[in-house]
1. Identify the structure, out of P, Q, R, from whose coordinates relative contact order in percent (Cα under 8 Å, 6 or more apart) was calculated to give 18.
2. Work out mean projected area of the Cα convex hull in nm² for each of structures P, Q, R, then name the structure with the largest result.
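What follows draws every value from the coordinates through simple rules; no lab data is involved. Bear in mind the structure is a predicted one, so any value in this text is a computation, not a measurement.
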Structure P
Amino acid sequence: MTEGSNLDSKSKTRKTKLIIVPCHSIWKIAPKVLYDDEIPFTVGASASEWFLESFQHEGNDHLAFIWQSLLAIEELLKDPEHSLLVFSGGQTKKEAGPMSEAQSYYALMERMFEYPDYSRNQLQFWEVDEKLGSCMHNLFKKYPSQFLSPDYIVTEEFALDSFDNLFYSICRFKEMVGFYPEDITVIGFGFKRKRFIDCHAKAIDFPIDHFNYISRDPLLHDPTEKEIETYLKKLDKLEKENAFSHFRRDWYARKTPLVDKKEKRNPYHRKAFYEDIKLLRLDSPSENDENHFEKYIRGKMPWSITE
């Protein structure tokens with residue numbers, strides 16, 4: 001155990017804080033590193049190592065995935081005995097086989113912390129943003145790899161959209177801990193903050209005072225301030241048109257186009273069977289989500305704050 005670390009895998013301290021990394025892709029090297037220590041790889045720093053959509057290339061989204069994961073671990077290690085980190089994301093890519101987004105993120109972090117010097121060198125070779133390199137360096141220097149265990153980090157492998165990322169991660173926390181989280185921190189893209197807070201947390205009646213969102217946006221290569229501003233405005237516009245506006249009308253992603261997107265992201269036809277899915281009563285027919293919320297959810301969730 002590294003000196004100064006307060007990790008203790010035998011601790012029975014009750015977990016109260018859920019940290020969520022909503023996953024956005026699959027590190028395609030993940031299945032290989034499970035079986036072969038000798039294969040060459042860049043610890044995710046090369047876009048070629050990811051199953052990326054066309055829109056994920058412009059901002060080097062894969063680098064943001066790494067940074068978000070490291071920020072989540074950094075957040076976990078602020079109070080490891082009371083926190084559980086969940087990587088959330090399903091088997092969304094047919095070409096990736098049954099490897100889930102969450103599994104691949106976990107495998108990447110496991111490999112980076114197993115080979116810290118190699119990982120730092122790779123990120124330097126690929127000229128990754130120096131702030132990310134600094135974040136990684138500090139984590140590797142200060143903490144051991146023992147926190148990569150179910151005492152501290154787990155995967156949630158059924159989520160197909162951001163609503164699932166939040167709610168299924170709560171369900172997964174309950175599976176692991178036996179209680180519901182009192183506080184939630186999400187580490188994700190800044191342009192999705194409003195979606196998580198104004199749509200998803202609201203839809204499940206999770207108290208906003210106990211909900212935190214840490215942003216880490218895509219990383220343009222050597223951008224000017226004007227290019228950053230223009231790019232972030234474009235992201236905000238696309239978010240409003242393609243996601244936020246739909247979730248405002250369809251709180252639980254049960255209608256077109258949101259349910260269609262989920263079906264396309266589910267080539268292996270996986271279905272979540274968390275016991276606590278029943279809390280939301282989503283099997284109850286409802287044309288009006290606000291009415292559904294008032295009837296079944298407001299003040300009735302285990303985490304709801306009632307006067």
Structure Q
Amino acid sequence: MKVIPIASESLGVRSLSTFIKTKDIALVIDPGLALAPDRYKLEPAEIEFETLHKLREELNKYCEKANILVISHYHYDHYTPFFDDKYLESKNYASKIYRDKILLIKHPTEHINQSQMNRAKEFLENVKDLAKKIEFADNKEFVFGDTRIKISKPFPHGKDDKLGYVIITIVDDGNFKVMHTSDTQGILFDEIKDLIIRENPNLLIVGGPPTYMMYRYGKKSLELTNKNLDEIRKKIDGTIIIDHHLVRDKKFKEKINIDFITMAEYLGKKNMPLEAYRKELHKGMKIEELF
């Protein structure tokens with residue numbers, strides 16, 4: 001199995017997009033990426049837009065290689081919508097991305113909040129005549145040769161369901177297993193922790209907690225995330241990647257008690273959490289000085 005992180009905060013944009021190839025299939029989990037329109041009351045710096053453009057090209061390239069796309073939920077950093085937006089660099093790419101693909105997607109009307117339901121409806125109206133097949137994937141398993149794709153039941157996006165629900169994806173080719181937890185924002189629920197331990201993946205990709213918003217996430221939630229991650233680290237043998245919301249925090253490495261790597265580090269690259277350093281970038285500091 002080949003696993004290639006495409007885009008994430010450690011690579012310079014908001015995303016957790018991942019390419020996975022087995023002898024049976026090629027898939028992209030969460031084919032979307034974005035910039036925060038406003039952070040520290042500042043627009044994205046020029047280097048952020050340049051990175052968005054570069055990683056959009058990478059995402060489009062890997063989507064072209066894929067025959068299956070998984071959409072864990074309907075936030076724009078997790079799928080590409082059918083409209084142009086400079087913070088997504090979506091342009092008119094969506095038609096090409098989804099054409100003739102098998103889509104395994106979060107159910108558009110069940111366990112979903114109103115905002116995402118509206119987005120899902122619009123997405124399906126646009127994609128229904130393009131995709132090869134569309135499956136509402138919640139709590140289902142799909143088999144392609146020796147490769148199994150298991151999709152979890154919906155779990156809350158964070159510590160409650162105000163932001164809706166997401167699905168977790170497990171890809172197993174019989175020799176290697178990847179688990180992508182999407183925007184569960186850390187591991188706050190025993191059911192998710194137990195699922196991870198039970199599956200015992202060779203590679204666990206976690207959408208980390210939003211510690212840059214501790215006023216919302218809360219000290220107790222971070223303590224629980226660390227407790228659960230510690231138990232997971234002791235009971236699974238695989239590599240643990242933590243990225244996404246966590247890496248919007250300059251001190252992200254200090255917030256998590258276990259050893260982990262980011263998407264960038266998995267690729268052998270330096271971390272480039274550009275959004276976290278937007279103030280410095282607007283002051284003219286170069287990335288070489290920051291990272």
Structure R
Amino acid sequence: MSTPRLPDTLRVLERGWLSANNVLLFDGDEATLVDSGYVTHAEQTVALLRAALEGRQLGRLVNTHSHSDHIGGNAAVQRAFGCSITVPKGMAQAVADWDETALLLSVIDQAGEPFRADATLAAGGRFVAGELEWQAIATPGHDMDALAYYNAERRILMSGDALWRDGFGILFADVLGTGDALGETRRTLEAIGRLAVDVVVPGHGAPFAEFDDALERAFARLRAFEADGARMARNAIRACITFRLLDVRSMALDELPRHLDETPLYREANQRFLGLTPDALAAWLVKELERAGVARREHGALVAS
């Protein structure tokens with residue numbers, strides 16, 4: 001795996017599991033930020049940005065999509081730097097209403113802080129940041145209103161959660177039964193595949209140059225989910241509980257079945273694809289997280305490793 005060369009005007013702050021990457025793009029004394037991380041990391045995000053800006057003004061924050069690990073720091077960043085916020089057009093109403101169901105916050109038991117969006121961006125729209133012109137590309141699937149940002153001159157794709165080095169984000173709409181995330185993801189990957197790309201800056205993980213390999217792995221993952229909905233549901237449950245556990249650090253084992261049954265994502269995923277009792281689902285999940293090395297049992301609690 002090679003380390004791709006990025007323009008001097010683009011800097012990626014690669015974050016941990018709870019927060020999406022923060023991408024800073026510099027235009028002289030002003031900067032644009034793409035995505036702001038999770039709300040419990042907001043203070044850290046502001047500190048990282050302040051150091052990276054080195055006295056420049058943060059003029060604008062642009063989001064790729066509406067999920068909590070990408071918009072969670074928006075309010076804190078706006079307070080700290082006085083920047084405007086631009087969101088994908090499809091999520092604007094949910095932000096204006098602070099609809100925690102549409103934003104999936106209540107659906108997955110995640111947190112967020114309301115913020116004000118000043119502008120919207122639709123697929124096909126363009127903006128200049130980092131001395132480069134970026135085109136907004138519709139990337140529905142993981143989030144039905146998501147956008148990726150593409151620069152044709154340097155062949156750079158800021159892909160959000162539509163394409164990672166080893167896959168893509170959770171397909172919530174299919175797990176919840178609210179839409180065709182599988183079909184949209186296939187169309188998104190096909191559309192991305194038609195772009196000339198030398199460097200991918202993903203929402204999570206390091207930038208990479210192996211675009212064709214990443215697409216091949218993403219299509220393989222998609223085919224596995226198309227063939228086995230239960231596998232897709234288990235992936236969603238594991239990933240979201242891991243996220244929750246890394247945030248709160250421990251969860252009482254005797255409370256886990258109730259949590260899984262009361263949180264809409266887990267309840268729907270189980271009812272639609274798995275058909276387990278809450279106790280059986282909790283037992284499977286604990287074993288899976290222990291096997292993966294992300295959690296351990298300790299004094300009646302499930303603890304993040």
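1. Details: P: 23; Q: 18; R: 14.
Among P, Q, R, the structure yielding 18 for relative contact order in percent (Cα under 8 Å, 6 or more apart) is Q.
2. Going through P, Q, R one by one, mean projected area of the Cα convex hull in nm² is largest in P.
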